[in-house]
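K.L.:
Structures are listed in the sections that come next.
Read-outs: derived from the displayed coordinates by stated rules, not from any lab. Everything numeric here is computed off the predicted structure, so don't read it as measured data. Cβ atoms are built from the backbone, for glycine too; each structure is taken alone.
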Structure 1
Amino acid sequence: MIFSERLKEEREKRGWSQAGLAEKIHVSRQSVSKWETGKNYPSIDVLIDLSDLFDITLDELLRSDKELKEKVIQDSRQLAYPKWKTFFDSVFLLGVFLLAAKLMIIALNHFSDADVLVLAGSLKILSNFLPLTLMVIGGIGSDQLKTNYR
């Protein structure tokens, strides 16, 4: 039996309306309706409340419905290093911003006969490779951390 059918069966067995059940677990009646029609699933904390309310185990609620089981597993995952992931995403975006600025300056110099000097000498080499370097470092770092969960 899938979760939506089990939920409706347990609710009706006790003679509760959708609104009555919603009130007991502090959600909207529309949420209960969506769960019973299979359009949405509750969060893990609501599942625990339902388990306690119906006096059945979480295993009984989850086992039969693969989609719900996957949702609970996905919801329970937390990135191991969220601050580092944000840092590397920011480094990548800084590289993108610098590259876009460099390209706009080049286009401005080319199309409008302006003579905007970016940098000269050894700093010019740095300005040419810095955006790409930041994008590569940020991209690799972010990619390595996006699949590290606790």
Structure 2
Amino acid sequence: MTHPVHVDAPEGVPFIDITREFDAPVSRVFAAHADPALVAKWMGPDRLATDITEWDFVSGGRWAFQQTEPGGESYGFRGTFHTVRTDELAIQTFEFLGFPDVVAIETLRFVDLGDGRTRLEIHSVYPTLEARDGMVASGMEGGLTQGYARLDAIVAA
């Protein structure tokens, strides 16, 4: 079953809250975030190919990936993993290289709902309201919806 993505961008504050439930245990959802080969399969919109160039999913680790359109245009992203606690939490920075100097701080919580179900809770804080609004306007909700639908299949396997 595919669950909806809930995106809340309250007026006047520079953050976004995202929640999504999965019919899979926390350990599988977390592992699909930790393994770069799996991340490449589910991250982002369906039309983009994802190439993970760096993924060290540990406290103090770094990450980077490129997403490429069928026509060849590509988009780069990078950040650091500040804190990673297995099956519980990841705190990371997130930067889209198309808008340098705009770095978000994201907290991902992996919540065990019991009965083999998980809720992913993401809180992203941006340096300005304009940066946050730009992210919301970028189509991120559609990319999240498509990517998490692919993640459903991965964690169900």
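K.L.:
Figure out for me which of the structures 1, 2 the number 0.95 belongs to, where FRET efficiency 1/(1 + (r/R0)^6) of positions 18 and 130 (r between Cβ atoms, R0 = 30 Å, to 0.05) was derived from the coordinates.
P.N.:
Source structure: 2.
K.L.:
OK, next. Compare mean projected area of the Cα convex hull in nm² across structures 1, 2 and report the one with the greatest value.
P.N.:
Largest one: structure 1.
K.L.:
Right, something else. Of structures 1, 2, which gives -23500 when helix-only ellipticity at 222 nm (-39500 (n - 2.57) for each DSSP H run of 4 or more, over all residues; to 500) is computed from the coordinates?
P.N.:
1
K.L.:
To which of 1, 2 does the computed value 4.2 (distance in nm of label points 7 Å out along Cα→Cβ at positions 66 and 90) belong?
P.N.:
Label of the source structure: 1.
K.L.:
Quick one: FRET efficiency 1/(1 + (r/R0)^6) of positions 2 and 58 (r between Cβ atoms, R0 = 30 Å, to 0.05) came out at 0.50 when computed from one of 1, 2, so which one is it?
P.N.:
Going label by label, the one that fits is 2.
K.L.:
When relative contact order in percent (Cα under 8 Å, 6 or more apart) is compared over structures 1, 2, which one is greatest?
P.N.:
Evaluating relative contact order in percent (Cα under 8 Å, 6 or more apart) on every structure, the highest lands on 2.
K.L.:
A value of 4.6 was computed for distance in nm of label points 7 Å out along Cα→Cβ at positions 10 and 138; which of 1, 2 is the source structure?
P.N.:
1
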